[in-house]
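Following are the structures in question.
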Structure 1
Amino acid sequence: MIFVEAEKIIEWLKPERIQKLYTKHKNSFGINRLLIIGAGRNGIDCVLHCKHLVERRFGSNDKKVRYIGIGDGKMLDEADWEGTVFAEDEMVKIVPEEAIYPCLNAPENMPDYIRSWFDEGLKNYSPAMPIYGLSKRQCGRVALFSCIKRVTKVISKCVSAFEGSDMSLEIVITGNLGDVFFGGMFIDLAYIVKALFADAKYPLKVNGYIFCPDTAEFVEKESRELGNYYGNTIIAKNELDRFQYGKKHFSQRYSDSFEVSSDKPPFAVCFIAAAEKSYAYTMSVAAEKIVSRMEVLFTKDDDAESILSYNMLSPDESHEFRYLSCGAAAVELPLGKILSYLSVKVFTLLNQQLNRNSVGQMRLGLYGSKVTPDAKYLAAKAGQIPVLEFDEQKNPAFSVKELKIDFEIPIHEIEKWLDETVELTRLGAEMCVENIVNEIVNECEVSKSDINRGPFYAVEIIKKCLSELRVAIAKQDFEVSDMEEQCQRSKNLMKGAYRKLCTAVVFAGKALEQYIYEIKDYAEYNRRLRTGGIVLDFYKRIYGKLEEYYKTELAKATQPFELITINRGSILEGINAENQDSCIAEAFVFSEITEKLDKLIGEQLTEERFSFAFKDCNILKASDEEAGLAREIVKVVGRMFDYLLGLNFSGMCEFFGVEYSVVDIIERCLKKSVISTKVTDKIPVSRIVCPKETRHGDIAELRAAYNGMSYIWNSSVLNRGAVVTQVAGGVKLENFKGYELWENMRYAYVNDSLKKHGIRIFG
């Protein structure tokens with residue numbers, strides 16, 4: 001358990017995650033706006049990669065960019081990329097048992113606008129037969145129809161959010177052709193989106209970014225599942241071709257009140273991407289390409305991708321649609337690593353200071369006494385403790401005359417007194433449990449959030465209280481057992497003294513004195529016995545409540561300090577590692593600047609600045625929540641090193657004495673952004689996004705070298721990096737590695753009487 005938690009804590013201090021939490025010097029958003037809709041596993045992951053990239057670079061702005069994930073409900077709930085997850089209103093969760101299987105099992109209950117295209121050969125397929133059930137594209141479309149109200153509601157919210165601006169909006173629909181959800185609904189989604197945005201007063205494009213089975217192979221390991229992807233892909237692509245080439249009219253009713261009809265292709269531009277060297281790298285390229293449109297400050301609309309999508313110069317003068325592919329690369333300053341490094345160092349120093357804060361023996365003793373009051377204290381809290389008078393002048397029941405008449409008379413008096421005392425003790429215990437627990441807990445809560453005390457100070461308090469309670473419980477338990485014997489012994493001695501009193505003539509006074517002595521012991525032992533159980537239960541209840549507080553609340557406040565300190569070596573080692581699964585590279589090697597960072601920490605972290613940084617800080621209050629803790633650490637680091645973290649690309653390179661230029665990073669991007677998908681275009685169109693405030697003279701020679709129609713140079717909103725995307729047309733599915741296998745599976749599916757049902761959608 002500790003290991004898992006340690007890993008979780010480490011995750012939130014990773015450069016990729018912690019950079020997202022730093023909000024002060026984010027890039028501003030560009031002019032364009034973006035809506036990204038992902039369906040199925042690859043689509044959901046792509047959207048999350050985009051969301052993470054946007055939040056890391058720009059922050060959040062739901063009037064600039066929005067995200068929608070559509071797919072299996074459990075998959076959506078578990079979807080996570082570097083701590084980035086979907087908000088509840090960004091998800092359309094599909095539960096197959098509710099959205100799909102009732103339709104499969106009773107197609108006769110479907111409305112005509114579903115039955116008109118539904119293959120009733122899917123009837124009675126169930127989760128027990130997944131090869132026939134959720135493997136079929138029609139199941140994805142059935143899910144869309146079942147959830148159409150939720151789909152249109154989520155998209156309509158985006159329509160409302162984008163109102164009030166005339167800036168262009170790009171809508172990207174992404175997923176894997178072979179995925180049952182994306183493959184079953186992506187054409188519909190394109191037309192639905194267009195219909196819902198039909199009244200938009202701003203430029204609007206609906207584009208597709210599509211993955212193929214080679215991408216699915218990274219995450220789908222079962223041959224059966226991959227076989228479904230292969231077969232679905234070929235058929236889905238053939239159906240898409242018919243609409244994109246303008247060979248088929250689209251018309252569909254989705255409910256009694258919602259219908260779509262169009263002669264236009266579903267997508268203005270459609271990318272088909274081949275798998276890169278890893279799944280994460282594939283998603284990284286996709287996210288960089290999709291998001292890069294937002295990083296640009298356009299002086300005029302750039303329609304290069306739309307132009308590339310059509311073969312306008314073919315010999316037969318046809319205007320035929322073409323699929324595109326892209327490569328993408330970015331080079332950034334290692335801001336995330338700088339933040340992570342500084343955070344670990346500062347956090348370690350904070351931990352050292354907090355560990356030095358000690359409660360002190362005198363105060364510890366005070367806390368210990370607070371949780372172990374005796375029975376008399378508890379009774380007094382409930383009211384006036386009754387006094388049992390043994391003087392015959394004050395209480396005739398203890399006179400020789402009365403005693404000789406009836407032995408039970410004084411016993412009745414004692415029992416009456418015991419009943420009152422026990423009841424007061426019980427009431428007092430009930431009153432004091434919560435009061436004492438709250439007092440200790442409040443003291444701990446105040447202490448753990450105080451930079452001069454802290455969570456370890458609070459732990460000392462709790463541990464002292466629990467230690468004192470353990471001793472008190474053991475003593476009380478022993479005393480209760482001992483009192484049972486003492487009460488019986490005292491009762492026998494009292495009876496013996498009574499017999500002597502009844503027979504005494506000469507020494508009656510002496511006999512009375514002895515009797516009173518014994519009966520006093522009897523009363524006291526019985527009081528201790530009867531209240532002892534109450535006190536024992538009282539101690540146990542306090543112990544249980546304080547122990548629960550320690551385990552559920554206080555331990556969470558101290559655990560991050562302990563775990564991060566223990567693991568700071570591995571965290572720092574991880575910071576120095578290069579991320580090979582991203583198309584975003586670092587402008588310079590991080591290890592080259594650690595010495596300068598250490599020197600900076602030594603200069604900045606004076607006692608005065610340290611106290612200032614943590615003044616009015618919520619780091620100790622947030623320490624029981626992993627992301628919240630990391631966010632507060634970043635705030636403190638930002639307060640200490642604001643000058644450094646606010647520097648642009650050139651400024652930071654100069655600060656660290658690193659000899660890298662804008663030209664260097666752009667050239668690196670141009671080399672790295674090569675398109676991996678096979679295309680017919682010999683020369684791609686390259687979009688070059690320079691760092692903000694780049695001077696024309698700095699890149700004049702580079703622009704001269706990369707000049708012409710194939711190179712688009714853009715002003716940028718990026719402060720700390722450059723991005724290059726390359727786009728080319730002429731993607732053909734038959735050129736993909738593995739295509740023969742895909743085609744074989746398609747052939748097997750459409751010719752197998754058991755498997756062919758539900759794989760086609762549009763005729």
Structure 2
Amino acid sequence: MNLVIVESPAKAKTIEGYLGKDFVVRSSYGHIRDLPKKGNAIDIENGFAPTYEVMPDKKKVITELKKLSKDAEMVWLATDEDREGEAISWHLFEALGLKEDKTKRIVFHEITKPAITSAIENPRVIDKHLVDAQQARRILDRIVGFELSPVLWKKVKPSLSAGRVQSVTVRLIVEREKEINAFTSESYFRVKAIFETKGKPFTSVLNKRLKTVEEVNAFFEKCQEATFSVQEVDKRPGKKSPAAPFTTSTLQQEAARKLGYSVAQTMRLAQQLYEAGKITYMRTDSVNLSKTAIDGATAAISKDFGDEYVNPRKYSTKTANAQEAHEAIRPTYFDQLSASDDGQQQKLYDLIWKRAIASQMSDAKLLRTTIRISSEAIEERFEVKGEIITFDGFLKVYLESTDDEVEEDNNSNLPNVAEGEELVLKSAEATERFTHHPARYSEASLVKKLEELGIGRPSTYAPTIGTIQKRGYVVKEDREGSPRDYRLVTLADAGIEAKTESENSGVEKGKLFPTDIGIVVNDFLEEHFTKILDYNFTASVEEEFDTISRGELVWTDMLANFYKPFHETVEDTLENSERATGERILGKDPKSGKQVIARIGRYGPMVQIGEVSDEEKPTFAKLRVGQSIQSIVLEDALELFKLPRSLGNYQEKEVVASTGRFGPFVRHDGIFVNIKDHDPLEIKLETAIELIEAKAEAARKALIHEFEHDPIVKVVVGRYGPYFAIGKDNYKLPKGEDAEKLTLERCLEIASTSTPSNKSKRKGSKKK
């Protein structure tokens with residue numbers, strides 16, 4: 001019996017269908033060992049020797065694999081072909097106690113019978129250089145996280161974290177936000193004119209921006225007296241060439257643009273397609289296609305579109321340190337148009353198929369035409385630009401999207417005019433436009449930037465972007481924008497007229513915004529850990545990992561060179577740096593005359609009146625959703641101190657609206673009701689009563705028993721099932737205990753020998 005170990009059960013199922021009865025295929029379900037979450041997992045004094053442990057949820061898997069491996073004639077480690085996959089194979093070898101003479105390592109970049117058969121015929125040993133590179137990455141990231149995070153706990157706020165790649169990624173987003181905040185928008189006027197020839201109107205654009213209304217008026221006055229004619233008709237043939245097939249990064253970007261998929265979603269769907277044998281390995285920096293793939297694409301193009309659409313191409317990978325996978329992401333078979341019954345998977349497969357097919361198709365042929373219109377009365381020229389496709393080529397299948405927002409003036413319906421021909425100016429319109437700040441990052445544009453800078457690797461982009469959001473450093477959200485006036489000046493038969501219109505400006509869709517805590521943490525790290533947050537340094541570390549993977553650098557030497565100066569900086573920062581709060585003085589409270597300050601507090605962004613040094617203790621208020629310590633003004637800050645706010649009485653008890661550690665709430669008769677969808681400064685008594693009643697009704701439905709002789713004891717149904725409460729203490733029911741049959745005496749008996757579940761959780765959290 002031969003045992004083949006892969007990473008996922010879906011992959012195992014697919015491969016098992018290609019191998020004979022002599023092979024048993026099992027899954028490790030991903031990583032099986034890692035550094036322990038707590039304690040000193042790395043012996044820095046002893047050459048950074050790591051201590052690995054089998055993950056708790058993988059112990060059963062390891063037991064099963066050990067049993068199978070003992071009975072196997074040969075164990076085939078068939079994890080992914082990148083560094084991470086190589087490390088998983090090594091961990092399996094170590095954890096299972098495998099022997100070198102009975103273990104073989106195989107790799108393949110597509111799950112097809114020929115690829116699997118070829119891998120079995122061409123095994124190798126575990127590449128320790130690749131393993132060392134992955135170990136170096138994991139250990140370095142652990143060191144940085146474990147040493148930096150306590151610095152943030154002490155100097156900024158508890159429960160924060162830092163990371164080698166995540167912190168640099170946050171820096172990108174913070175810096176872009178600061179660019180935007182510092183940007184001063186300037187207005188200009190874009191002039192469009194409608195000319196007529198032979199009774200047919202067409203639109204043209206002035207080749208110069210006008211800065212003021214006065215300039216526009218002066219220009220239009222000249223136009224009223226001017227005679228216009230065609231100065232030049234410039235026709236030039238051109239072409240467009242297809243983009244290279246997808247790498248991991250370009251797939252993430254294009255799936256975001258065309259399908260609206262998050263980076264994490266794209267990788268999950270691509271993984272599923274790969275494991276089902278529908279596409280090649282989806283973690284790759286390569287744009288190369290194999291001869292087999294090119295032949296398959298060529299045959300499909302010839303069959304579906306004709307020979308004139310065929311243009312086989314070989315693309316070369318521009319990345320100097322491209323990862324181990326040797327082919328771009330492509331369909332396994334080009335004649336397969338359907339890959340999955342799952343709609344999202346199929347959409348991604350279509351995108352991959354189109355991009356790969358298009359890469360082997362002919363250039364699109366174009367005729368680019370520019371018509372220039374002039375007058376002796378004015379210096380400026382009007383222009384009409386158009387692009388006519390004379391042969392669609394690859395455009396029949398696919399056109400790459402872009403993140404850039406451009407003003408589109410291309411016109412496929414161009415007027416038929418000749419040089420020197422006189423034209424009639426029918427009307428003109430000058431619209432006020434505004435220079436735009438640099439665009440905020442979307443997930444797609446952030447991935448593109450990370451790749452450009454060499455920060456991380458495509459396989460790490462999804463978890464990195466996920467992490468910085470989970471940590472509360474960045475939020476991904478839509479913003480509605482706000483009204484903005486703009487001026488419109490028109491020239492027509494009635495003369496020159498000006499008016500003011502309104503538009504919605506600043507709409508953001510799915511953009512990444514830094515939070516207050518993200519900005520404060522970034523500024524602190526930039527000040528004290530300049531090297532860690534340096535883009536070039538972060539990129540050079542990735543290059544060193546690549547060097548280790550080629551056997552050209554000893555991984556422990558690389559870690560030693562990094563650690564000593566880093567650790568010295570950590571100690572110096574802990575001892576000598578000031579606490580970082582992002583403090584902004586907003587002005588003085590008109591009532592008390594004390595300073596009003598916005599800053600980061602223990603529980604997040606807040607404002608306070610007064611200082612610790614004052615005789616009276618400062619008063620505090622938590623910021624509302626959408627507010628920031630970076631931009632809040634004095635007037636809005638003072639509004640927050642109107643909380644807690646009395647709404648009136650209900651059932652002879654006061655109803656109070658306020659905000660706390662966990663957000664806005666209303667309080668009634670000692671009961672707190674979350675009102676996250678309402679503003680505590682605006683909520684009405686009627687709405688609060690509805691929410692109070694809804695919570696009371698939910699509590700009534702959850703009540704199983706209430707004991708007449710001891711009303712503080714209650715048996716209720718909670719989120720995780722039945723339990724009983726004695727006052728504020730909650731107790732789990734012993735296994736087999738029927739909640740419906742619980743008596744008061746039995747509740748007290750259980751309580752006497754048990755620890756309240758809510759108290760044990762609190763103690764645990766304190767120890768952390």
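All of the numbers you see were taken from the coordinates with simple rules; none came from a lab. Note that this is a predicted model, so its numbers are computed, not measured. Cβ atoms are built from the backbone, for glycine too; each structure is taken alone.
Listed values, structure above:
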item: Origin of the value 19, where relative contact order in percent (Cα under 8 Å, 6 or more apart) was derived from one of 1, 2; result: 1
item: For helix-only ellipticity at 222 nm (-39500 (n - 2.57) for each DSSP H run of 4 or more, over all residues; to 500) computed as -17500, the structure of 1, 2 it came from; result: 1
item: Test item: mean count of other Cβ atoms within 10 Å over residues 109-116 calculated as 13.0, pick one of 1, 2; result: 1
item: For 75, 36, 20 (semi-axes √(5λ) of the Cα gyration tensor in Å, calculated) the corresponding structure among 1, 2; result: 1
item: Which entry (1, 2) yields the derived value 3.9 for distance in nm of label points 7 Å out along Cα→Cβ at positions 93 and 541; result: 1
